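Please treat every number below as a calculation from the coordinates, not as lab data. Computed from a prediction, not measured in an experiment: that's the story for all the values here. Cβ atoms are built from the backbone, for glycine too; each structure is taken alone.
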Structure P
Amino acid sequence: MSGFVDKPEPIQVPGLVHLHTGKVRELYRNEAGDLVMVASDRISAYDWVLPTEIPDKGRVLTQLSLWWFDQLADLLPNHVLSTDLPEGAPADWAGRTLVCKSLNMVPVECVARGYLTGSGLVEYNESRTVCGLALPHGLVDGSELPAPIFTPATKAAVGEHDENVSYEEVARQVGAETAAQLRQATLAAYSRARDIARDRGIILADTKFEFGFDGDSLVIADEVLTPDSSRFWPADQWEPGRAQPSYDKQFVRDWLTSAESGWDRKGEQPPPALPQQVVDATRAKYVEAYERLTGITWS
C-alpha cells in the first residue's frame, strides 16, 4: 500500500484546466494549449507522498531546473515557454510555475549513472550487470563506473516503483532510432552536468531525464538535475564502500526508518508527519544544493 497520505485538492484557476496531480507537481493546460506546471512543496519517500511539506522546495526545484536548462541549452532544446504567472493564479505560485510546450512525451525514464548505488547496486550484486550492461568485478556502493551508462526505466504511477529495463526493451517500445536518440541525449546531458557539478565540489552520481518530441525535435522536459531527480554527493565526503551523504531526502528517509518515527515501512499504515527538525534539515539541504551548484545565494 502506498500513494498520498493526504491527497490535496487542486487549486482551480480561471482559464486553466487541471490535468494531473503528481508526487510534487500539479499540471494544468491553458487556453492556448500550453502546459502549466506548478511545483509544490510536497516530498515523497518510500513510495508515499508525505503529509508534511518542505518550505521553499517547489521554488528550489523550479529555479534549479531553469538554471540547468540554461547550462544545457546548446546541447538540447527544452520545453519552457515562460515563467510568467497565469492571470488569476495564486501569488504563491510565483517562482514555482513554468509554462511549457505540450510535447509528445516518450514513456521512458532516461537514467544516466556515473557511479554505482541504489537499484543499480542491487542488480550488480546479483548479476554483475545494471539494466543488462556488464560491469567489472570488484565494484562497491559508491564506486565510479569506468564510463557513464544509460540505464532506462519504465514510468510508474504514483505509489509504484519505476522498473529498470534494458536498452533493447526501450528500442522495442519506442523504436531503434528514438532509443538511440534518448541514449545519446541522456549521456551528453549527464556528462555536461557531471563536469559542472564536479567543478563545484559535488559528485553527480546519477540522474533521470524525461524527453518528448516537438514535431521531429527531441526536447528535454519536466525537471532537470534537481535533488529530487538526481543523486548529488559532496565530493569531499565521497568514500566508496558505504552509503554516501547526499543532497536530497536523506534526513527524511533516515527518520522514517528510525525507531523514533514508530513507522513500519513494510506495514499498511501511512507514514507519520515529519518533526520540525527533519523539515528544517531537509530544507537546508535543498537550499545548499542550489547555492553550491549555481553560485547564487537563495532568497
Structure Q
Amino acid sequence: MSSLSDNQFPVSSLQTTSAGWVKSGQPPILGGALGVCFDPAILVSDGLYRLYFSWRTKHSIAVVESVDGATWGKPVICLAPDDGAEWEQEVNRQIVVFKDGVYHMWYTGQVFGEGERSAIGYATSTDGRVFRRVLARPVMVPDQPWELSAVMCPHVEWNGDLRLFQMWYSGGEQYEPDAIGYATSPDGIEWTKHGEPVFSSDRALAWEQQKVTACQIVRHGGWHYMFYIGFRNVHQAAIGIARSRDGIMGWERLPQNPVISPTPGAWDGEAVYKPTALWDGSQWKLWYNGRQGHVEQIGLATRLGEDLWL
C-alpha cells in the first residue's frame, strides 16, 4: 500500500492521462452558470449527439444536443422527481438506450436523511427529450447483502443474440457505492441479478483501493470494455479501463490505468468521475465529470487509434 496520506494522489497519478488519452485542454463543456452537472451518458441518434446528465441544481435529469460532441445547446429537463413517490426525492445517474423507435431510460431515484436509499427506475420516450415513467415503483431495489442501501448508476445494453437487456449497476453505500453488479431482463422491468458483484476494487492498486463504481460497457472488437471509476478514497477518484470476453467474468485491467486522472489546480483537480465513451470512426471520445471543491462539471477527452489495449 502507498505510504502517502489520504489527501495525496500517488506520484504516477500526477500524469493526468495515459494510454494515448488526451484531455481537450478546453474549459468544461458543460457546467459553469448551469451549476453542478455530473454523470453524463452519451447517445448518438438521428445524426445528433445527445448527452444526458444529472443536473443537481434542478434535482433532475436533463439532455443537451450537439452536432460534434463538443459544443452543446441549451439543456432541457427530460425527467424530474415525482413528488408523489417516496423513493425519489432526486433523480440522477441515468442511461438511455434507443431500441425499436423508443428511448428507454433507467435512472437512479434517491432519498436522503433518515432512511436514505437509492433505487433504479424506468421511463420511456418517443423523442428522447420528454420521458414518462413506465411504473410508479422502482424496477430494482437493494436486496443483496453487498448492496446495502443503494443500487444506482445503471448501464444497460440490449443484447440481440440473447434477446435480453443487460445491466451493469453499482451497489453499496449511498454516498458512493462500492462495487459493480450485473442483471438481465427480457422487458426492462423484471430483472434477474447475478448475485455477487462481477467487478470489485483491487486493493493492491492504490488508485482504486477503496471501491469501483459507475461503469460504462462498450462492446468492441470481440471484447466488453469497461470504463469505470476507481476510488483511492471517498474524495479522490480516477478513470480506468478493464475488459472481459463476456462482460461478466475474467476481467483484466489495462496496465496503464488510470487513463484519466485529476489535473491539480484545474476544474477537475480533485476527482474525475463517470466516463461515457464511444468510437466515432476516427477517434475515441470520452465524456466525464470532474470535481474541484463542491463544483462538478463535464469535460471531454479523446484518443486516436481504435485499439484500446496497449
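Here are a few things to note about the model shown:
- Computed -9000 for helix-only ellipticity at 222 nm (-39500 (n - 2.57) for each DSSP H run of 4 or more, over all residues; to 500) - originating structure among P, Q: P
- Computing FRET efficiency 1/(1 + (r/R0)^6) of positions 97 and 241 (r between Cβ atoms, R0 = 41 Å, to 0.05) across structures P, Q gives 0.45 for structure P.
- Among candidates P, Q, the computation of P(r) over Cα pairs in 20 Å bins from 0, in percent that gave 36, 61, 3 used structure Q.
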